[in-house]
Every structure is written in C-alpha cells, then in structure tokens.
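For reference, the structures are reproduced in the following blocks.
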Structure 1
Amino acid sequence: MDQKTSFTRFLPFLILISFVSFLNILARVIFPALSPYICEEMNLCHGDTGNLFFVLSVGFAITLFGSQFLSSKISHKMTVIFSILSTGFALVLTSYAESFQFFRFCLFLVGLCSGFFIPSAVAMIRNATPEGHLGKAFGIFATAQSVAFIFGPVIVQNTIGLFTWQQILNGSGLISSLISIVLFFLIRQGNERGEPITLNFAKNVFSWPSFWILIVLLCVANGLNIGIYNMAPDYFQRHGLIDKGAVYKLIIIARILSFGTAIAAGILADRFGLKRSMVLAFVFCGILTSMMGTMTPSGSLLLFTLQSPMAACLMPLIHFAVATIVPPEKNAAIVSISAPFGFLMGAGVLPQLLGFLGDFNLYEQGFVLFGFTALLSGVLFNTNAVYKHVAFSQAKSAESAPG
C-alpha cells in the first residue's frame, strides 16, 4: 500500500471502527461508575469490588484468545458485530442479578462476549492502513477508550436519579444490541477471514524474546490505564475523600484530557519512533502513579487527573508495537495470544490486589509499588539489551510483509 497516501482517506473507517470500540469498552467501563451503588446495595468490601473486575477480565481474556477461531470461520467483520450484539444481551442479563454470585457470573459473561472484538478490530486497522500511518490510526482507535471512560460516568450521573442501576444496564444492553444490527450495513471492511492460531505459530511466538517483552509492557500498561481507573474511584469515595458526584466529575476531567493525549501519542510514534515514545510514557506515568500514594488526599486527586491522560498514551503505542512484530496477516493471531495476558493481569489481577490491600488500609502503598514497576519497565525497555529483540522482530516482519 502506498505510504504517501493521504491519511484523510482512512478516517471514515477509523472513526467507524473506533465507535464500535467505544460500544465494546462502554459495556465494561460503566461498572466502575456504578460500583458505589452496586457495592452499597450488595454490601461489598474492597476485595469484593476488585474481584468483580477480576472476573470480568477472566471472561474477557478467554475470548480474546478464542476470537481467532471464530474469525477464521465467519470473517473479522462478523466477529466484531457478533461481539457487540452478544455483549448487549449479556448486559441485559446482568440487570436481573439479585445476588453477588449471580452478578459475578453475569459480569463474566459480559467479559466473555466483549473479548471477541479487539483481535479482529486490530487486524482490520492493520490491513486497511499503510505502515506510515499506523501510529495515527491506533491513536484514533485508542480515543474510543477515553470517550467510553467519559460517557460511562456521564450516563450514570445523569440517569441514576431517574433509574436504578439495573435499569441503566438493561437500557445500555438493548441499545448496544440494536446498534450492532445497523453496523452490519455500515462496515465495509473486514470481509476476509482470520487465520486460525496453529500450534507451530504459537510455539514460535512463545520462543521470541520480543513477545515476552511486549507482554510485560502490555500488563503494566493495562494496569496503569484500566486497573488504576477501576479502583481509584473506590479508593477516593470509600475513604471519604470525595462523594459519589465528585467521583464522576473527577473521572470526566481526567478522561477529557486523555482524548487528546492518545492521538498525540500516535503522532509522536510516527514522527519520533516507537521506542522513545514508549519509554517517556512509561516513566512519566510510573512517577505520577507512585506519587498518588505519597501525596495528601487533595494532591492525589490532582495527580489522578494527570495520570489518566498519560496512561492513555500507552495503549496506541502498545497496539502499534504488537502489530508490527508480525506480518499483517498474523495480526489477529498475535493479538489473540498476547492480549489475554495483558487484560487478565493489568485489568483483573491489579484491581483484585489493590482491593485486597485496601481492606488492610494499604491502598497508598499499592499505588507506590505499581508506579515503581511501571517506571522500571520504561527504563529497562530503553536499554539496547532489551529493545534489540523488539527491533529484530519488527525488521523480520517488514521483510516478510507483502509488497
């Protein structure tokens, strides 16, 4: 594909697939905004709250891996539409949960249904966009997360006085399912089928140092971006630092800033290189996260509004890195293999761990420890001994890519 082709010709597709991503993410991120009401009604502790996000991530991780088997049968486009449709139905089912155990099971189903989306979406973007525009393409794609993180609290804040949390989930699920039918007629790309994951491909990938390097970074990035986001409202509200209304305002401010930083990260990666952009993002985000655990309550609130935009920079960079260590036709397969690790650890295990520490009044120490881990990850990635493996895989991928 011509590297000099104007980027604007790809914008309609990128905006549409980003909107689909917004629906997919909203189905999961609406729960942190609803968690104060759910926890109050079900009388849940910090550990229970963290466990809900862990269960959601387990379901998500399972179908992230299994999505490649589905897309190899029904195409990337149909996999994306099926994910949005089934996730809507799962949200409707969640609205009827009356016990903690059944609610956990329903959250598992939400994760299970939504997990099919990402590998096929990444493959569609890689196939439709030239190499020279991939950073910007994934930057636009990553804004869906920030928009979902904004609209989740806004929806809850403006409807919780009129409807119960069950009714909000029910309505969200029905709307998502109806929109998926419309998307069938709007999406033109992605009619090709994915390549099923073979044992030989998996064995090769697991033998690459570059794969494990990016897995570690993906886990840390998801923890900084989703894990901290999921648990920060619980930390601030449960400790009496802010009320429920302030929780929503705080998240909205943080994520409005994130909208611009995600796109900026993609532009900087295209212009200055992936390595430099990732190192700076990990180091600064790690510092901000650690400082959240050392400052006064008001200082922590301010730092959270800065940490979230910086964390949003990491996702387009990670997607860019993972997409370029294999040829385009293997994109969905590599995402199906790598993404479950990142989401399970960063968006599942970390909230569970922070919730556990919160029950022992050690939330602050958890922020410091994880922030230091992120800082160390950025420093190590900057060393030639580590980065050379990623650069080697990217070079081999470029050589084997068609035309």
Structure 2
Amino acid sequence: MRSVKKLLMGCMILLSLVSCSPDVREISDIALVMITGIDFDAKTKTYTFTAYCILPTTTSTDKKTGNSNEWVASASGNSIMEATRNLRSRAGKMLIWQHDKFFIIGEQAAKYAMPQLVDFLTRNRDIRGSSYLIVSEGRVANKLTIKGETNDLLANELLGKVLNERLWGKSLSMQLKDVTDYLADPYRGFITSRLTAAQPADKRQEVLYLNGGSVFHKGHFIGWMNGEKVIVVHLLTYGRGGLSKLEFPQTFHLDHTQITMLLRNPKRTIHYHEEKGKQKMTVDLNLQGVLMDSDKPLSFHSKDSIAKLEQTISSQLQETVNRNLYSIQKELKVDVFGYSDFISKHDPKSWSTLKSQWGTIFPEMPIQVTVHIQVTSIGMKQ
C-alpha cells in the first residue's frame, strides 16, 4: 500500500513539473502565418519578408471592434535567413508556418532571386509543399494589407480564387512542390499565377486579382502572360502544367450573331514526328460546348444546323489557339507546354539529339493544332 501511495505521489509531482514547464506555450502566444510575401530590392540587395498572420483566440472576431484577428508585419535583411529572423524578432509571438497557404513572390524577387528563394523554402521543414507559389506585379508587401471583398480572411479569399481557376481558365496557380520540380528543368518552362491589385468601378478600395501568368525558364522569371494565353496553356499542355478539368466561356460569331459557349472537358492527343529531317508536332484538341447566350434569336432545327455551328466555333477557337501559340513560341521562346517531356518519353532516341538544341528548335518547330467542339446542349427552347 505504501509503495502505491509513493508511486501516485511521484506521478503528481511529475505532472506539476510538466505543467510549469517554460517550453509550454499558450494559444495566445502564437501567430499562424497564412500568407508570406517576399520582396527583393535589386539596388540594396536586401530581402523583405511580410507575414500575413492570424492570431488565434477563443472567438473568430474581436468583440469590441468586430474585426478579425489579422496581423501583417514586415522585416528586411541582407539575406533570406536574416530577413526571416528579423521578422521573428519583431513578432513578439511564435510564428507558425505549417498552415501557410501562399508564398507570394514580388516581381523583383522573381527576377533576381527565384532559385535562392525556392531552395530556402524547400529546405525548411515547416513549409508545406502543397502551398501555392504565385508572383506579384511590383512589390507584394503593400498588397497584403488589402482587405478581402467578401470580408473573409485574405488567405481564404485567395484560396477561393485559386479553386475557381478551373471555372475560368485565365490563371494557373502552381504548388511549391511542382515549382521545385520545374525550376530545375533546363528544357521546360512553366507558368504560375500573376497577382495584381486594381480598383473596380464599384469599389472605393483596391482588390486583389489572379489574372494571367508569370513565365519562368531555367529558374528565372522572364515575363508576363495574359489570360487568353493561359487558357491556351491549359488546353495544350502535356503532363501536370495545366488543368484537365477545365471549363471556360468563349465568345463566337455565327451569321452576324454573337454567341457565348461554355467549353469544358478538354481532351488532347499529341503526336511528334519528323518530315524530311524537320521536327513537327500535331495536337488534336476535343472539347464539349454548351450554348449559354446569344445577342439575337437563333434556331437549330436540323442536324446540319448543329454541324454548321460546331464547324464555325471549332474553326474560330482553332484560330485563337494558333495565334496565341505562335506568340508564345516567337515572343517568349519557352516550352511552357511540356513537349520536351513528351518527346523524351515517347521518342527517347530523337530526344537524345534534340535536347542540346531544344532552346532554338522549339521556337521554330511547327505545331499544328486541330480543334473540334461537340455541342452537347443548345438550350431548352431548341
């Protein structure tokens, strides 16, 4: 009996010592980093880290002010590590990065320090590879103080915009783990979303948009891409570089009538071959289309009228795709479609001779795109 009492007393002493440990932190002592912004000043060679944090409490809003517990702070340093430590010293709380959803890279940082930044992020065990990495037009620090339009947390609103990309197609947000893979590829480029701030006509303050893409090649930012070109990247990309479950609206003209189709479920078949010693690729693109609206009444009473509609909109989309494809090849001169991966996988013998000159071959290589749209619905009135 005495031994049992001694054991119980010992356990109580141990529990009291653990509860008094200085290493135990209360929930009010931490700050959850939800968005990290990274800027770089090319003149002073300094980095600036900006953390958009949530301060956990027992309630979601401050009862006195009605405001959510958001906190934004910045700190600079001569190196990436120094900037992050300076940010921690300013915080006064333990910064927790495991919940970080976004790393937003400023334009100058993307141009001059992208490989170093990605290397630093992937070395840190607190950083999740599933976090999204996007690029800001100009500096990102001032953008993280912009309030969300829906009065939700800015991180939640940005995440909603990313999830809606498959319903729009004009942006493409890449996860950190995929950026890490593509950044080391000397042949394939990639895009990730562009973050901009603008003031809508019906608002008095700026709001954040994901529109268009930032283009990278050989680890460096090389330029911007508009939203229409991003849709083409979605449609033509081989592998993981685009969204397969995509739907987007497209306007066409049919017999002096403007119509809008909702296009969805793109399926592509890619072929590579050589003709008389010259490389050539063909892409057969198939989509489904739903007629959504028109500015004049239309009538489709026969199979021939449906066939004419399909032929017309397929031809117009094919022209749009080829125009943007030509621009990407001639202006950016970067294989953002992953065709280097396709050739190396399906024709490794040819790739062994092509890869050393892929940077000059891709911009000049003919890529023939054929589009077919199957109209699956033309409305209840038809």
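Any read-out appearing in this document is the output of simple, stated calculations on the displayed coordinates, not a laboratory observation. No experiment lies behind these values; they were computed from the predicted model shown.
Hey, Rg/Rh (Cα atoms, Kirkwood Rh), for residues 75-226 alone derived from one of 1, 2 reads 0.95; which structure? Only structure 2 yields this read-out.
Figure out for me which of the structures 1, 2 the number 5, 24, 35, 25, 9, 1 belongs to, where P(r) over Cα pairs in 10 Å bins from 0, in percent was derived from the coordinates. Attributed to the structure labelled 1.
For the set 1, 2, ranking by relative contact order in percent (Cα under 8 Å, 6 or more apart) places 1 highest. Of the structures labelled 1, 2, which one yields -27000 when helix-only ellipticity at 222 nm (-39500 (n - 2.57) for each DSSP H run of 4 or more, over all residues; to 500) is computed from its coordinates? Derived from 1, not from the others.
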